[in-house]
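Presented below are the structures under discussion, each in the form of structure tokens.
Read-outs: derived from the displayed coordinates by stated rules, not from any lab. These numbers were taken from a predicted model, which means no experiment stands behind them. Cβ atoms are built from the backbone, for glycine too; each structure is taken alone.
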Structure I
Amino acid sequence: MIEFNETNKIFYLSGKSFSYLIWIDPNGYLVNLHYGGRIESDDLTYFDMRTRPISFSPIPPDADHWFTLDIAGQEYGSYGQGDFRTPSVILCREDGDASSRFHYERHVIYDGAPALEGMPHCRKGGQTLALVLRDVLSGAKITLNYTVYEQFGILVRNAEIECGAQPVCLKRAHSFCADLPEGEYEAVCLHGRHCAERTPERVPLGHGTYTVSSTRGASSHQMNPFLALAERGCTETHGSVFAALLIYSGSYELSAEKSQTGGVRLCGGIQSLNFSKKMAPGEKFVTPQVALCHSDGGFGALSRAYHDFIRETILPPALAYARRPIVINNWEATYFQFDNEKLCKLADEAAELGVDTLVLDDGWFGKRNDDTSGLGDWFVNEDKLQGGLSAVIEHCKRLGLKFGLWFEPEMISEDSDLYRAHPDWAIGKADVPRCTGRNQLVLDMTRPEIVDGVFEQVSNILSTYAISYVKWDMNRHISEFYSAKLPADQQGEFSHRYILGVYALAERLQRAFPNVFFEGCSGGGGRFDAGMLYYFPQFWTSDDTDAYERAKIQWGTSYAYPLSAMSCHVSVCPNHQTGRTTPFETRGAIASLGAFGYELSPAALSEKERELVKQQIKAYRELEPLLQRGDLFRISNPFESNLFCVAVVSKDKKEAYAVGMQIHAVPADTDHRLRLAGLEEGALYEIAELGLKLHGSTLMHAGVLKPNLPDFGSFVWHLKAIG
């Protein structure tokens with residue numbers, strides 16, 4: 001809901017779990033009066049609109065004596081002119097002055113959401129307020145978009161910056177600024193590294209600035225573009241929490257700055273380090289969207305709001321709730337050492353087990369027999385696969401299997417035909433030695449001719465062969481932010497232009513091949529973000545497939561992202577990343593909490609394990625609608641206890657699925673009860689595995705006895721409402 005009170009000059013934005021109030025002060029400044037729990041629009045006259053300046057707070061020359069930008073809650077932070085906090089935008093004029101002062105000019109309210117050309121954005125629904133500001137110093141115009149998704153409790157924001165009559169150099173372009181009320185907050189981020197992505201970390205927010213960011217050209221394994229601010233003592237089920245989730249995949253920054261008076265400025269967008277853009281009069285720059293969420297029901301309610309929002313407005317609509325392929329990937333079964341015979345045998349075994357798609361990973365192209373060569377040469381290695389891919393694909397067809405391929409479209413090997421023909425296509429200066437990662441360089445995706453070249457090569461493969469599935473990988477980050485084709489004064493645009501090139505390629509391929517299922521990957525979860533999920537309905541969650549490590553990774557990922565977006569596979573033991581051995585049942589249970597598949601050679605399985613695979617696939621297919629649409633409840637935190645446990649509950653509360661894993665067996669352990677969540681209190685539920693029939697109130701308040709389990713032992717419970 002969006003309303004404008006003409007008398008009080010207050011915009012009232014309200015959703016399921018929040019209200020957001022903006023006041024146009026008498027001098028034209030936009031002041032935030034409230035962001036937090038829902039309030040009634042009838043009470044707008046209650047709000048005290050004075051800022052009460054304190055010592056050393058400058059008063060703008062066009063403001064009343066009581067107004068200062070140093071204290072006021074602003075909708076878009078200015079630079080200079082008395083606001084000493086983090087600015088939202090820096091517009092440097094030709095005379096070197098970068099100060100700015102924004103005044104309200106006009107607004108429009110309309111149904112729907114703005115579509116961002118060339119960038120991921122919310123696809124449908126909502127109601128939007130577009131507030132137009134004018135910088136009285138540079139003449140630049142800034143449109144602030146606020147789209148309210150009332151049913152999810154989500155507020156989506158971004159900014160459009162338009163140069164005025166005089167040219168400017170844009171040195172910062174944040175998507176949003178939200179000045180929150182004073183409080184004792186804790187900052188929550190999702191940090192990590194390769195094979196250990198999205199680990200929740202919670203620290204007290206002190207005075208000064210707390211920042212999460214990436215300068216890697218990708219959202220990264222190291223820090224996800226998500227930042228939450230929770231009141232002290234906030235839990236899964238209780239307490240207030242604010243969060244920002246960027247719908248963007250490139251270098252970024254999100255920060256929370258606690259001011260001298262205790263208020264907090266939450267802001268962010270494109271990474272400011274080395275960012276600049278020269279803007280001519282009338283030129284426009286559009287920032288990525290950010291999804292803001294406020295919850296009074298703790299982290300659990302926050303996550304469920306984001307899950308529903310992503311499923312409904314971000315994921316590709318045709319695939320968001322579609323039956324997903326159950327794949328077997330050959331990587332851990334063969335690595336680079338495969339041929340037609342090995343792949344056909346793998347297909348035979350996979351079909352017998354009930355898998356529906358065989359995915360051929362790295363090594364099928366160019367002269368690629370290890371990781372030192374071939375990237376960029378997207379033609380079939382017929383020395384390894386005699387007759388091309390046709391023999392294997394036809395064999396799969398006869399078995400009823402579909403066929404998928406791995407690509408790494410953004411990369412190039414120095415030992416490749418493409419590099420020998422176009423050495424300037426790699427990022428970096430030709431006369432400066434470049435860093436390599438995994439023996440590879442990165443293609444300059446800022447250049448349309450390179451995007452065209454990659455598109456043509458990949459399209460040729462997808463047009464020639466019956467490919468139903470593509471795994472799009474990115475196995476290194478950018479270290480040289482330089483394009484041979486950009487002028488010196490435009491090199492600051494490189495990082496943003498790069499990710500726009502990636503988006504353009506992804507969109508073109510999807511439009512050209514609508515029947516191909518695209519899965520994202522970046523050395524596992526190195527670019528797992530809402531921006532990539534706009535193009536790929538699921539993302540390889542991590543290269544670490546160890547069940548214990550995956551339980552933690554999937555727990556952290558679920559803070560913002562739905563289960564259906566997580567690719568989760570059963571792999572062999574000892575695990576190839578950790579060397580750990582976990583029960584096959586546990587590996588299946590943890591992998592069932594996402595888009596299910598296998599990363600192994602069936603030939604290495606025992607007969608018992610082969611039967612378990614068949615059972616796991618059958619069970620997953622029956623559970624898939626619940627896992628794709630249900631509400632997730634995190635019950636026992638593996639970072640803080642000896643037990644991992646989550647439950648997925650259907651929207652009508654008639655069905656639930658609980659998965660648990662004990663990390664270590666404990667001798668003489670006392671009985672512990674697991675209190676479930678999200679059920680209907682008065683409904684009677686049957687838990688088939690336990691032979692129990694209990695009401696939701698008992699299951700949630702008294703709980704169920706945790707079974708005695710060995711190291712990494714697991715349980716799954718299926719709950720059905722009866723009667």
Structure II
Amino acid sequence: MKQWIVKKPDENAVEKILKRTNLSKTVAEILTSRGLTELNDLQEFFNSNQLEDPFALIDMDKAADAVNEAAANGDKICIYGDYDCDGVTSTAILYSYLEMMGADVICYIPERSEGYGLNKLAVDKIFHEGVSLIITVDNGISAVDEAEYIASLGMRLVITDHHQPPDILPKAVALVDPHRADCPSKFKELAGVGVALKLIAACEGDYTAAMEEYSALAAIGTVADVVSLTGENRIIVRNGIENLKNTENIGISALMEKCSVLPDRISARTIAFTLAPRINSAGRFGSPITAFNALVSDDEDVEGYADELMVLNSKRKEAEEKITKEILSFIEEYPDVLSERVLVLAGKGWHHGVIGIVAAKLLNIYEKPVFLVSADEDGAATGSARSMEGFNVFSALLACKDTLIRFGGHEKAGGFSLKEDNIEAFRDKLIQYADSNFSDMPVLYLTADKIIRPDELTTDNIKTLSVLEPFGEGNEEPVFLIEGALVKSVNSIGKSGNHVKLSFSYNGITEQALIFFKSVVDLEFSAGDRIDMLVSVSVNEYGGRESLSIRAVDYRISGIDQKKYLNALRAYEAFTRSEKLGKNYIRAITPTRGDFVAVYKTLCALGKTSFDRLYLRLSEAGINYAKMRVSLDVFEEMGLAEINAAKMTAKPLKVTTRVNLENSYILQALKAASSL
């Protein structure tokens with residue numbers, strides 16, 4: 001169960017905002033919940049339309065001079081990009097600009113198999129193409145050795161990047177990165193494509209042409225790289241979305257058409273979940289050049305490139321599903337892995353391009369940091385990690401560095417490589433790191449801006465939320481709490497029935513909500529139950545009629561005390577890890593005969609059910625979550641129940657003979673621990 005944090009609006013600040021602005025009360029409450037309580041905060045949020053002078057970025061003057069000089073002299077220029085969406089869009093806009101200026105320009109985007117950033121083999125190829133100037137986009141800040149090599153070959157190098165710089169910087173004609181300690185620019189959260197956009201503006205002398213021609217692609221790259229959609233990124237994405245609605249880029253138009261994206265309905269969410277994954281799929285399952293060609297071509301071939309992106313994205317989905325199923329099957333067979341503070345799982349031949357996505361899915365399901373490792377046939381292995389706030393992936397990898405070949409990352413994500421023979425040693429070190437540094441692991445949490453009132457659930461009111469767009473990292477789509485909704489019906493939707501539409505009543509109104517990627521049989525509730533939901537709300541238009549679209553971000557059966565639940569879950573997992581627990585803890589998680597009877601009777605009454613639904617029924621009888629889980633484990637040991645830890649469900653089994661629970665090894669271990 002994820003921890004819910006429900007914010008409360010500052011009512012005094014709301015009243016001040018309503019007196020001085022024409023914002024709706026709902027919008028004012030959201031803003032104050034997010035800490036924007038003063039009018040100057042609102043002024044900065046809503047009216048920041050001016051990008052900072054591109055020359056505020058250190059070395060931008062040198063970079064622009066080098067680019068303009070090379071273009072004017074007819075020197076051959078190579079733009080060196082990256083295989084992800086940010087890198088491809090960065091390459092595309094700078095290539096398109098220089099080509100339009102009549103420059104002699106080529107590009108080089110490394111395949112995923114080459115690894116990230118500059119490499120000497122690629123530099124050799126570029127040198128033999130007769131290139132005089134290399135311009136990196138979305139990479140280069142760490143390429144110290146490669147920069148030396150480029151200089152030794154007589155080529156010049158301009159680096160544009162947005163990643164954190166190392167202590168020693170590479171040698172280059174210009175090194176443009178907002179994260180340089182000596183960079184005076186105010187806004188530091190640009191994506192690689194944002195830095196490239198500013199380079200074009202610097203070459204032009206102002207932002208006019210850059211924003212008109214390239215902000216659409218810059219918006220896609222910015223959203224895809226999950227940088228904060230505040231400040232200058234908000235300006236870039238807002239302008240880019242408007243330009244996407246009337247884009248002359250035939251590749252983007254073709255891709256939107258194939259994805260059934262209506263140009264006038266495009267949003268940052270559309271970019272994040274529809275366009276960006278398809279562009280990214282080229283670098284994961286094909287060649288990033290396919291995505292690049294789709295973005296820069298202006299002939300009939302663009303249709304083929306867009307089709308190929310659709311095919312590659314389907315392959316990406318298939319690979320994700322295959323790996324996820326394999327992991328869930330493993331967890332069903334070896335459920336003890338879920339008791340560890342971190343999940344470390346390894347497999348053979350998992351596609352390196354998607355293990356990060358799968359890790360993110362598993363993090364969401366099991367609410368623990370996830371480290372996935374894929375071993376190749378040659379004895380090498382590649383890993384990807386995802387985590388929540390409070391458990392720093394980079395720090396964890398640093399603690400295991402003697403088992404790794406290379407690694408990198410930040411708090412919530414990271415990548416690493418190692419030898420297959422070291423996977424077990426890596427796993428042991430990682431679990432030891434978590435055990436030593438966290439008595440209680442951080443909890444995955446979701447935040448709601450406020451409790452939404454029934455009278456706020458109108459199309460006119462929800463449309464007022466559009467002033468807060470674009471939504472994304474740092475400016476998330478508003479999430480609301482609906483508390484105590486009575487479920488009236490649940491129905492499967494979608495081709496394979498893997499989504500749910502539920503009808504519910506909420507303090508006098510009746511609405512519908514969608515739950516994606518969940519089937520009716522897997523729901524923890526049914527008609528007649530009361531549930532709490534965290535929801536996002538938007539307005540749909542179909543056939544000239546407007547209606548609310550309510551999407552359940554998360555849900556739970558009403559009445560669960562999340563603090564007690566999470567504390568009991570920690571105690572249960574500590575017991576399954578054979579950690580030493582105090583006698584009070586042992587007593588608190590040891591079921592009595594009456595507890596066993598209550599758990600079994602309730603399980604039989606419910607049939608196959610989720611742990612959470614069973615717990616809600618039992619909590620009314622004072623049985624905590626840990627006692628319930630211990631009871632279920634004892635029942636499974638004694639053949640009374642079947643437990644699926646991977647799906648977090650239990651079902652009773654038919655019993656034909658009398659069973660003495662006192663023979664349970666689990667129960668005996670608890671009693672032995674309580675007597676120490």
Structure III
Amino acid sequence: MKKKYTFLGLMFLLLVSKTINAQINYSFSAASGTFNSIQATGTAVTLTSFSGFGAPNDEGYNNSVPIGFTFTYNGSPFTSAKVCTNGFLALGTNFTTTGNGYYSNNLATGPTLSSGSATARRPIIAPLWDDLDMQASGNIRYLTTGTSPNQVCTIQWTNAKWDYNSSASTISFQVKLYETTNIIEFIYSQGAGTVGTASGGASIGITAAGTGANNFISLQDVSASPSISKTVEVNNITTKPAEGQIYRFTPITQLANDAAIGLIYTYGKIISGAPTVISATILNLGSSAQTNLPVTLNITGTNTFTNTQTIASLAANASTTVTFASYTPATNGATTVTISIPSDNDNTNNSSSLSQSVSSNIYSTAYSTTPQGGVGNTSVIEFASKFLNTSSKSIEQVSLYFTAGSAALGYDVSIYDASGTGGTPGATALWTLTGQTAVGAGIVNIPVTGVTVSGDFFLAVKQTGTTNLGYGYETENPIRSGVFYLKTTGSWTDLAANTANVFKFMMDVQFAAPVPITLSSFTGERKTNSSNLLSWTTATEINNNGFELQRSADGVNFSSLGFIASKASNGNSNAVLNYTFTDAKSLIAGSYYRLKQMDKDGKSTLSQVVFIKGVKVNTLQLVSVYPNPAIDKLNIALVAPKADNITFVVSDLTGKVIIRQMAAVSNGDNNIAVNVSTLAKGTYTIKAICADGCETAISKFVKQ
């Protein structure tokens with residue numbers, strides 16, 4: 001029994017040929033039917049264990065299950081299939097005992113590598129591909145029924161534990177292969193056990209021999225009428241299909257008009273205020289050439305942007321890369337990047353989306369936090385990822401992704417500029433940290449000091465020993481050019497120079513958090529007896545939404561006077577910007593002011609405090625009472641024309657006096673606290689009475 005690992009233990013090879021992409025030519029439908037078990041009538045499949053992976057009924061295979069007739073799959077003839085206990089058939093090269101059980105499911109790029117090329121096992125027919133345990137030998141059986149040319153081959157997995165650590169039989173399922181029509185059906189029967197989640201969930205679908213978009217059909221759910229995708233592989237299904245549920249794949253001839261979205265090229269996290277360029281591969285899977293094909297980029301979420309490029313001509317069975325106009329995200333937060341083309345004969349591959357994060361200081365090649373595999377070599381090797389279009393920024397941290405196979409292995413990490421030939425890493429590192437030891441699966445955060453970059457630059461990891469480092473990657477097939485590089489000896493090599501390389505290195509760069517604004521000045525002056533003018537100037541603004549001007553009578557408790565929006569375009573500016581605000585009803589005794597600068601992502605910073613003196617008064621004046629509502633203490637701000645003994649009177653709304661408190665005040669501003677903790681909840685009034693009987697205006701407050 002094996003838990004599904006997320007690393008591939010991949011040995012880096014430069015000379016492996018990449019399978020040529022070919023589309024998957026099937027339509028999909030769903031129906032309700034009956035699961036007719038062949039457990040009593042079918043022939044048991046003899047299973048062989050994958051070496052070192054337990055009993056054959058858990059991690060086993062058979063390379064020669066007879067179909068009983070010639071079955072044409074995606075245009076190629078087959079008379080036998082390879083069966084795996086982990087819920088799929090393979091039609092490619094034979095499994096070997098040195099395999100890894102193939103319990104890590106992925107219709108887009110799998111199976112995972114064991115020895116040689118794992119994708120040579122493709123095509124894959126996967127009714128329920130996950131880390132299953134068949135419990136007993138004889139629980140996989142096959143039976144061919146009927147007479148030619150209408151025979152049916154049924155291959156059945158009976159009483160499988162889904163996944164391996166489930167407590168009881170969870171599910172049984174079949175693959176039916178039909179002679180002549182070459183239809184494929186998956187049929188399911190529910191068991192009593194519950195679905196386990198240790199392995200992360202299953203994939204259901206079929207694949208071509210090639211990998212990547214449009215070389216698979218993946219069910220997106222297990223409903224009675226599930227959606228499918230040829231670009232999005234769902235491998236986390238943990239819900240049982242209904243009893244007797246049928247999923248049917250019917251061969252189709254190549255469509256005349258079938259353009260498709262391949263892969264979107266961008267970064268998982270990008271920087272607000274910095275321009276970014278997104279591109280995508282577009283494939284013509286049809287038999288007719290495409291002309292004047294519009295391809296649209298649509299960005300939604302915290303940022304919005306739309307751009308359409310037109311492909312003048314694209315031959316049948318050809319592909320091209322479309323690059324969209326640059327856009328500059330202005331607001332931090334989550335966005336969705338969607339590429340789409342018009343409707344055609346197959347609309348399942350006309351749109352593709354991915355999530356992207358925008359922040360002020362984190363740049364990442366990775367879309368997730370979990371590597372799909374690990375890369376290394378049997379000799380010293382260095383991997384580098386390019387980060388693009390960066391304005392002058394100070395790097396404070398880099399984050400590296402490792403797999404479990406990296407434990408106790410040595411590495412160095414470096415930062416290079418892009419001054420090498422053709423924009424490759426420069427000859428001398430800007431910064432290097434040597435002698436590091438990986439501790440296994442996870443993300444390692446490494447502080448960086450003294451490094452400022454501008455424009456393009458590289459983050460690199462160097463395997464210092466001769467054991468595969470298992471550095472984390474995500475699949476990218478085909479890989480983009482000019483971004484990911486490696487070096488053993490001599491010069492750097494672009495990964496895209498060899499079509500065997502279908503992965504990108506996962507790396508993060510964290511810059512020092514930018515100062516949202518540079519506040520050059522903040523001043524205030526009294527304009528009239530009742531108004532004050534506040535003025536401030538910014539030298540730079542980054543992601544600035546605007547300013548909330550706040551006022552206080554005592555310099556401690558502030559309230560908002562109003563919001564002043566940023567004058568900067570999208571909140572970003574390197575020019576001097578001037579702002580003013582008039583407080584038309586300033587406090588008589590004097591006013592304290594401050595600015596609350598507010599970012600577009602909700603963060604804020606406070607300025608220094610500016611005080612503007614009030615006018616001289618000839619009478620006792622009650623300026624403010626706070627907090628309001630009050631809980632146990634009420635503060636009274638008042639201005640006295642002379643030193644005096646003042647009586648504060650608190651009354652209820654009927655006029656009944658509840659509290660009398662005397663306090664000595666000085667000439668000018670005063671702040672007196674009155675204890676209101678004994679008051680019942682409700683609304684009250686307070687007034688101040690001077691020694692000679694003069695009274696202020698009455699102010700209301702609420703006791704909580």
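Structure data summary
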{"quantity": "Origin of the value 4.3, where distance in nm of label points 7 Å out along Cα→Cβ at positions 312 and 336 was derived from one of I, II, III", "calculated": "II"}
{"quantity": "Identity of the structure behind 4.0 (criterion: distance in nm of label points 7 Å out along Cα→Cβ at positions 352 and 656, calculated), options I, II, III", "calculated": "I"}
{"quantity": "Structures I, II, III, by distance in nm of label points 7 Å out along Cα→Cβ at positions 64 and 640: label with the highest value", "calculated": "III"}
{"quantity": "Structure (I, II, III) behind the derived value 20.5 of mean count of other Cβ atoms within 10 Å over residues 216-223", "calculated": "III"}
{"quantity": "Entry that produces -13000 once helix-only ellipticity at 222 nm (-39500 (n - 2.57) for each DSSP H run of 4 or more, over all residues; to 500) is calculated, selected from I, II, III", "calculated": "II"}
{"quantity": "Entry that produces 48, 32, 23 once semi-axes √(5λ) of the Cα gyration tensor in Å is calculated, selected from I, II, III", "calculated": "II"}
